[in-house]
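Structures for review follow.
Only the coordinates and a few stated rules stand behind these numbers; no lab work does. Keep in mind the model is a prediction, meaning the values are calculated, not measured. Cβ atoms are built from the backbone, for glycine too; each structure is taken alone.
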Structure 1
Amino acid sequence: MSHTCRALVINCMDFRFHTAIQDFLVSLGLKDTYDLVSLAGVSKCLADQDSTTMPVLLKQVELSQKLHKISEVYLIHHMDCGAYGGHKAFPNEQVEHDRQCQDMETSQSVLTRAFPELQIKKVLARITEKDGENQIDFKVI
């Protein structure tokens with residue numbers, strides 16, 4: 001039995017997104033073939049070069065690559081993230097979107113410098129409420 005997987009997924013711990021992220025990853029053909037790192041605002045820590053979280057996160061990527069031979073990393077950010085202060089921390093949704101995308105670009109650069117052989121994929125999740133239910137859509141950036 002193979003002890004390898006295709007990808008490492010880095011996403012925020014926000015409970016509102018768990019099921020939707022799993023479903024999204026299955027739609028990409030990643031069912032049961034990814035490692036998962038989930039911390040509050042996790043890839044924001046790379047963009048901010050947070051001295052506490054960044055080394056931990058990079059070590060997880062290194063271990064996933066070494067132990068499970070991953071070839072891809074998925075950075076999944078989401079709108080209304082508490083690590084950013086939520087929607088209210090931005091003057092409007094476009095500014096929030098642009099900041100998320102900018103931080104994912106920075107995170108991608110950090111990961112590419114450390115792990116040039118890995119393909120980095122960026123995804124932004126947006127949550128909206130419809131009929132009392134959370135609706136989540138994903139956009140590959």
Structure 2
Amino acid sequence: MTSKTIVLHFSKENWNKPIVYKLVKDFSLSFNILKANVLPRQESFMVLELSGPKADFKRGMEYLAEVGVGVEPIEKDIVREDHKCIHCGACTAVCPTGSLYINRKTMEVLFDSAKCSACELCIKACPPRAMESRFV
């Protein structure tokens with residue numbers, strides 16, 4: 001099984017094609033849309049978590065290249081410098097995946113990196129700059 005977070009770049013010519021649908025139907029891939037900016041007749045992008053059997057994933061990537069969709073892997077991790085965190089909770093308000101959350105018993109901010117989509121919203125929201133982006 002292969003799973004990656006990728007950015008798909010659509011051109012003015014292919015923005016309205018059922019490309020993600022075909023990834024599911026023809027290549028048995030699963031997806032979760034994390035962010036998208038798709039506008040009529042304009043260059044657009046979509047951030048996806050894409051997963052499926054390794055061979056199908058590879059064929060799906062080949063299909064994307066054939067139809068002219070640019071694929072950019074997101075190979076960053078978000079990390080928290082625990083010694084900097086003051087547990088203010090600002091990051092939890094902007095985290096779209098729930099990877100940053102407050103333990104109500106201890107009132108500590110906890111970070112589940114497995115749920116993180118690397119959107120970087122927490123980096124901007126963190127007053128003491130405890131959240132950082134690192135290339136893998």
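So the values come out like this:
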item: Given 2.5 for distance in nm of label points 7 Å out along Cα→Cβ at positions 82 and 122, calculated: source structure among 1, 2; result: 1
item: If volume of the Cα convex hull per residue in Å³ is computed and equals 108, the structure in 1, 2; result: 1
item: Of the structures 1, 2, the one that 24, 17, 7 was derived from, the read-out being semi-axes √(5λ) of the Cα gyration tensor in Å, for residues 26-89 alone; result: 1
item: helix-only ellipticity at 222 nm (-39500 (n - 2.57) for each DSSP H run of 4 or more, over all residues; to 500) from the coordinates reads -12000; which among 1, 2; result: 1
